[in-house]
Structure 1
Amino acid sequence: MPDIQALVASLSSADAAARAEAAESLCRAGVDAVSAAVPLVQACRDDEQVREWAVAALEELGPPPPAAIGDLVRLAGDDHALVAYWATTLLGRSGEAAAAATATLAASLEAGLNGSHDPAVSERAAWALGKIGPAAAAAKPALERAAAASDPRLARLAREAIAAIGG
């Protein structure tokens, strides 16, 4: 098994090739790289090759470690759409454990409704709120607005999230 922490350290290298190699190795580590979830999300703002390997690695990860939730909440509000998308995705994979992200995800959803946010991030926020379930009840007003959106995918995801939240 690769030394995940050494690979995470290499993601901060000044050498782009070393960063890309580290991201590739983390990708090849599959779910064993779950402790690298936050650095991989941060690597989504790197150059194209690093970004591609980081995304490939993130696609293979399951839920992030509980200790990563706070950092992922912060990254979910990032201005870089790919960083926000993947942080939001990992929060959704965390389910109810990511209840602390509810306000951030609702804000992301609202930003998408007013056109100031990447639509894919807003759609992912609606999905993540549904995965959090009843613990995301505070986001229902934002989800109800999204359920009436002209974007059919966003509206569907919002309706599904409302159903998952219930009551």
Structure 2
Amino acid sequence: MDLKKNKIGILGGSFDPAHKGHIAISKEAKKKSKLKSIIWAITKKNPFKKKSNLSVSARIKYCKKIIGKNNFIKVKFYEDIIGSNKTIDLINFLCRNKKNEIYFLMGADNLINFHKWHKWKSISKKCKILVFDRYGYKKKSLNSTTYRRLNNKNLQFIEFEKVNISSSQLRKI
């Protein structure tokens, strides 16, 4: 009997637009945590941001284009399948396959408000959280409610060569 786990990374977001920073953290997570694949789980709307100007299908198409030959990255839209845009519901859906071991990828900027996410403590119990520093956010994220409450084995900061870019910067261009 093969008990080997499928180590899967999830990078969720509106990807409005996707950029080389998303690819950089996907590659780094794959390498450092020996992940089999990374799922870019696209959401219609980030609950903490304004509605996207681009349709989900346009953003998916662009994600697939920007990924290029990085075929370990899979672009998926789960909201219609699971009937929810909540991270915990996606993790529960993916954990139905007991072979899956989930790694949730996020930027340090998201860690700051992670305690406001729906069932955030359950997310941290069901998967490993890999946090990628972003310029100007590390100190604030290390002082965050989330970090102080979850400072455990399921939360790991990943040091890497940062890419100074964000989707909100790109939308302003």
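Read the figures in this text as sums done on the coordinates, not as results from a lab. These figures come from a predicted structure and were not determined experimentally. Cβ atoms are built from the backbone, for glycine too; each structure is taken alone.
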### Message
Going by FRET efficiency 1/(1 + (r/R0)^6) of positions 64 and 128 (r between Cβ atoms, R0 = 30 Å, to 0.05), which of structures 1, 2 comes out largest?
### Response
1
#### Entry: Given 0.60 for FRET efficiency 1/(1 + (r/R0)^6) of positions 72 and 112 (r between Cβ atoms, R0 = 30 Å, to 0.05), calculated: source structure among 1, 2
2
### Query
Which structure, out of 1, 2, was helix-only ellipticity at 222 nm (-39500 (n - 2.57) for each DSSP H run of 4 or more, over all residues; to 500) derived from, given a value of -20000?
1
### Message
Quick check for you: by distance in nm of label points 7 Å out along Cα→Cβ at positions 40 and 144, which of 1, 2 is greatest?
### Response
1
### Query
15 is what came out when relative contact order in percent (Cα under 8 Å, 6 or more apart) was calculated for one structure; which of 1, 2 is it?
1
### Message
Say we calculate distance in nm of label points 7 Å out along Cα→Cβ at positions 80 and 120 for every structure; which of 1, 2 gives the highest result?
### Response
2
#### Entry: Among 1, 2, structure where Rg and Dmax of the Cα atoms in Å as derived comes to 15.3, 53
2
### Query
Between structures 1, 2, where is distance in nm of label points 7 Å out along Cα→Cβ at positions 8 and 96 highest?
1
